[in-house]
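Alright, structures below, take your time with them.
Just so you know, all these numbers are worked out from the coordinates, no wet-lab data involved. No experiment lies behind these values; they were computed from the predicted model shown. Cβ atoms are built from the backbone, for glycine too; each structure is taken alone.
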Structure 1
Amino acid sequence: MSEKVILKMRGIEKMFPGVVALDHVDFTLRQGEIHALMGENGAGKSTLIKVLTGVYELDGGEIFIGDHAKPVVMDSPQRAKAMGISAVYQEISLCPNLTVAENLFIGREPRKHGFIDWKAIHERSQVILKALDIPVDYSKPLDECSIAIQQMVAIARAVDMKCQVLILDEPTSSLDDSEVEKLFELMTQLKNQGVGIVFVTHFLEQVYAICDKITVLRNGELVGEYAVDALPRIQLVAKMMGKDFDDLKKIKNDADRRVNYQQMEPLIEAEGLGRKNHIKPFDLSVYSGEVVGFTGLLGSGRSELVRSLYGADKPDCGKLKMHNQEIRFRTPKDAINKGLAYLPEDRKRDGIIDDLSVRENIIIALQAKRGLFKPMGRKEMEEFADQYIELLQIKTASRETPIKNLSGGNQQKVIIGRWLLTNPEYLILDEPTRGIDIGTKTEIQKLILKLAKEGMGIAFISSEIDEMLRTCSRMIVMRDHEKVGELNGNALTQEHIMNTIAGGVKTDEKGSTAELIKQ
């Protein structure tokens, strides 16, 4: 790896109304370097990339490219490309109905006598694909290629446009292990050619397999730049999550939140349940009256696991049992009818229905459960809405207020009320306290414990380990779309959880710490 700097960003600032997205962030990329850009949700990674590629105009700071002594102005994506900066995103922005060759040259086709020179395109495509060892015929339609090949074609296009900085934004999220290996071979080849690569990923294993440097962002601020071999995984996790191991406070579970599993029949059992490219096969038993936490870094597979339990994502292997009887959910409505309820991670996209009232948002799941031929009367709807507005202390002008007019915390309470109204046996809560004030968070945590005490089984996903330790009797640890640990009892501490996330602790199925692995 060369020490020649090809990209230098200094003091980068970006503000949105009411939000400081980037606060004096520095980033440096060297020639022939693969540099991981890491951080949890909201850390500022995407904003920094969009500033660099000219999508966002920066509000402060400077960007230096290559040998340019003066800072450059990235006022458009076209300007960024002209400066040798290309980005390949998770969602591939090519044309699936065109061939590989057409995608390589779309928008920049060589011409002869005013017409597209197809002979030159085909010859040049063969040269590019062979040089980068991409195993595909240039004449093949792109939509007949695997996702991995499509990613490689997008990278080949960027490289042929003479990029010196290549940004790969979550390129491996939809690839299997063999496809990731091929992509890494291509990245290594480009590195050896002197291309600087910014690699955005949530897979810790991949960072340590391919990267030279790591820059960590948190809450829009720079935490630091580190050499990969000088930053143990556990410390990377700590820096991303904002935890200092010298100050970790071990929080013990209250005795009344522990469940004696040996004397109980599982409410739900998963055996080898999984979905290719989404969640690796896992075994799991959940019980009535317990709160099970699902933890791991963003993108670790927490949400994918609970979605497979609920049927929002259909598993393609394994079995799911409820009360010892095998079940299959063709649709989420099947899950509702079986007594499951699911509060999704993104309440604005998947939870609330903006233009409907608080009343309508509360009763909609129960109405779906009853079916179209058993409509609720207006009086019954109003009684249910009033009951949960009072129970959950939802602050709203009236039950007829559009839900979009409520605060985020009160919108969340409405969705919780919606699912409690269906009287579920198993309630899945995916980030129920994200983006809401501390008072409302406390109310929701108390409600979770109350529901569990009354016999409901609850799945709880949160990015905040502290609140899960206060609430959960058991924790499932996820890493790289795989269940890697199950912790309870004395093993249920911040240190053990973060070690397991980082790959430093192995745990058995009962959750006791089996082995501490030195990093």
Structure 2
Amino acid sequence: MNFFRQMFNNNKTKSERSSSKPKPLHPASVLFPSLQENVDYLQEALFHTEDLNQRSITYQLQKGSLVFLDSMCDKAKIHDMILKPLMQGIDGSLEDILVSIRVDKRTQLEQVIHDLIQGYAVLFLEGGTECHVIQVNSTYNRDVNEPQNEKTVRGSHEGFIESLTVNLQLVRKQIQSTNLVVRIYKLGTITQTKTAVVYLNNLANPKLIEEIDRRLLAISADSVVSTNVIEEYIEEKSYSPFPQLLNTERPDKVVNNLLEGRAALFTEGTPSALIMPVTFFAFFQSPDDYYSRTLAGSFIRVLRLLSLVITVGLPAFYIAVVSFHYEVIPAELFYQIKGSVDQIPFPPILETLFMELTIELLREAGMRLPGPIGQTIGIVGGLVIGDAVVKVGLVSYPMIIVVALTAIASFVIPAHEMSASVRLLRFPVMFSAALLGFFGIVLSVTVILIHLCKLKSFGTPYFAPVSPFRWKDWKDTLVRLPFWKLNERPRDAQPQKLVQETESREWQHDNRRRE
């Protein structure tokens, strides 16, 4: 008994130690008159972190101290833009001497701590009532290359990177308008992640911007490090299988959506943007649709929607036919398919589940392994496993064809989030087909359609223009009409200006008059 009492007391002591708060800082927030007191305050506020560096300097016969974080500042900038000009002994204010970099004044130590974390160097002077913060943060940016997940044959080959400043520049480069507005937020009580909401002031609905602002300000979390975290905080139905915000790494895609009255969200450190509001059909549109001619772009878009039907319905259709509805098979194929299926000792649902899960394992293994090895695993694994399971008698030949077509169709969907959702939905449809045949497929598809009709994205009907039905918005949904026919913006975003200026076709009338 004493042993257990001692063990519980030890646990209590450990929990009290772990929950104990650090020693509070000095209550004063204004600068101290002593140089060393200011430096000691910063060291205490940053818990004596070892990457906090201090350099003693002399400026106009005054003793000073330059404080900065090694991990956030560029030492070459500190030497060339701060120390070297100060050592030349030039008379004048600090702003006049350090003309090549940004210099601001601070009187509050709490502001100085925030600047240090952002990558600024702080210059204190003995006896001064204010200090100078100097922008010398280091930047490591990769090239603005085309995103691997959203490649196009024609058009722009630029993609977002992890720098928020560069991403905003890519958008402003294509929309050089005074109406382009950028709102900056700091999300996460610990991470303080810099987040930007971009929209066109003359097109975006003010109610949409107010709703975005309300949802972002309502986020209360320690860590907000990427757009996918923000997405789960601001989307309306987190347990819905369908994504309600469009994630993209292409600047041209963001620009086109901004011109339709939507808004885009960026975060520092994430090479993608979130577009809101969106509809279901937006996930099946690609920039190639607009860079290609009308007929070719429309054909590819219809093919993508057909791939949705194949991915969700083909495995379920196979199960229903083999289990309940042999009569729908043509007589010429009936005996061949039946002879292959009769040799399988398992019911069709288990056969299909085995192959679908095997394909998902190969897909995941190919994504996680390095490029050359991943391709080898996909090819060798598919050929070896596919041939072996048929010879052993675990899977029939028609099942191999069904699984292969389903896997290919799932790759046609351009949006990764929608592709993952569609692959997930085929499993409940398969179970419904195994229980009730064609009636189960119809029942499960009906439930999915009801959910799509009820779903909303920032107040916008998710399944528009099907529900509610809007005939004019079909110009750029299943097919894409010529640009001169797209004289109205989609109504789902409720833009301030519905009619947009399109290229005139008056020259055709002139030619007819001449003829």
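Some points to look at:
- Parent structure of the calculated result 18, 16, 11, given that semi-axes √(5λ) of the Cα gyration tensor in Å, for residues 237-292 alone is the read-out and 1, 2 the choices: 2
- Origin of the value 25.3, where Kirkwood radius over Cα pairs in Å was derived from one of 1, 2: 1
- Per Rg/Rh (Cα atoms, Kirkwood Rh), for residues 109-188 alone, the highest-valued of structures 1, 2: 2
- Here volume of the Cα convex hull per residue in Å³, for residues 77-124 alone was derived from just one of the structures 1, 2, and that gives 107; the source is 1.
- Structure from which 6.4 was derived, distance in nm of label points 7 Å out along Cα→Cβ at positions 101 and 413, options 1, 2: 1
- At a computed 0.65 (FRET efficiency 1/(1 + (r/R0)^6) of positions 61 and 117 (r between Cβ atoms, R0 = 35 Å, to 0.05)), which of 1, 2: 2
- Here helix-only ellipticity at 222 nm (-39500 (n - 2.57) for each DSSP H run of 4 or more, over all residues; to 500) was derived from just one of the structures 1, 2, and that gives -14500; the source is 2.
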